[in-house]
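Q: Please find the structures below.
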Structure I
Amino acid sequence: MPPPSPARQPWWRRWFGTRSERAAARYLRRQGMRILARNVTTPHGELDLVALDAGCVVFVEVRSTGGDDTTRPAESVDALKQRRLTEAALDYLRRHRLLEYPARFDVLALAWPAGQREPLVTHYRHAFEAVGRGQMYS
């Protein structure tokens, strides 16, 4: 019987997630964005990254996987996740008095092929519209 995969271990998932969020922040900075916050916890959930892109507040959901397929992680941002992100983003905008600024949701899908130090990144700008009650503020 082979040993259990480290991907199933909580410590490994935290390490992998942190590594991916750092790589995502580097990528966004190279694109000219300013990182405003990381791992923002709200009563509605967590926002991975909050960035500023030419006066627009960008809520970035980071999804990652081992291997080289960025499609599967991006597809995991389903309707329920979009609703939670919308509610968390609205909470963030209210708390920081940023409701008058335009906002959008991006998804960064990172794939880490074996043996590579940097991930393959697919950036989905305007990945989805605000969902639920928060949509009136988008």
Structure II
Amino acid sequence: MKAERVVLDTNVLISAILSPLGKPFACLKWVLDNATLITSRGLLEELETRLARRKFAKYLDASRRRAFVADLTLVAVQVELRGLVHVCRDPDDDKLLEIAAIGRADCLVTGDDDLLVLGNFRGIPIVTPAGFLDVLSSSR
């Protein structure tokens, strides 16, 4: 699997900022160093809203949260969604499939079982952070 254009789900990005020693962080770092992160304005807004939840306040102050989202906004390629994908058993996750399709992603990295159960979408592999890192290490 090539990984030149990658979509990282919100859950992966949240885990990455909360735990810099975890696999989601390793995925984010690899993508930022070696590939193109594909996202949408809506996904970045969702990320900011979720990170603003009270449960994350003890781990992440407002300035760090804003800086993280702002940095991703600067480096990621944003695609415009049209709302044309209706495949996932959780309709809220259709936007990730659409980001991957419109953005010509090579893979979608997520921890969401509603997406993982699909295996792939239009030939785009859907993998966990651990699965993504395994593929990268086996292709070296």
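Q: Given that helix-only ellipticity at 222 nm (-39500 (n - 2.57) for each DSSP H run of 4 or more, over all residues; to 500), derived from a single structure, equals -10000, which label among I, II identifies that structure? Mind dumping the intermediate values first?
A: Details: I: -10000; II: -14500.
Considering all the candidates, the number was obtained from I.
Q: From which structure (I, II) was semi-axes √(5λ) of the Cα gyration tensor in Å calculated, if the value obtained is 28, 16, 13? Could the numbers behind the result be given before it?
A: On the way: I: 28, 16, 13; II: 22, 18, 14.
Source structure for this number: I.
Q: Where does the value 31 come from, among I, II, when relative contact order in percent (Cα under 8 Å, 6 or more apart) is the thing being computed? Don't skip to the end; give the middle numbers.
A: Values: I: 22; II: 31.
Considering all the candidates, the number was obtained from II.
Q: For which of I, II does distance in nm of label points 7 Å out along Cα→Cβ at positions 36 and 68, calculated from the coordinates, equal 2.6? If you can, show how the numbers build up before the last one.
A: Values: I: 3.7; II: 2.6.
Going through each structure in turn, the value belongs to II.
Every number in this text was worked out from the coordinates using simple rules, so none of it is lab data. The shown structure was predicted, so the numbers you read here are calculated from the model rather than taken from an experiment. Cβ atoms are built from the backbone, for glycine too; each structure is taken alone.
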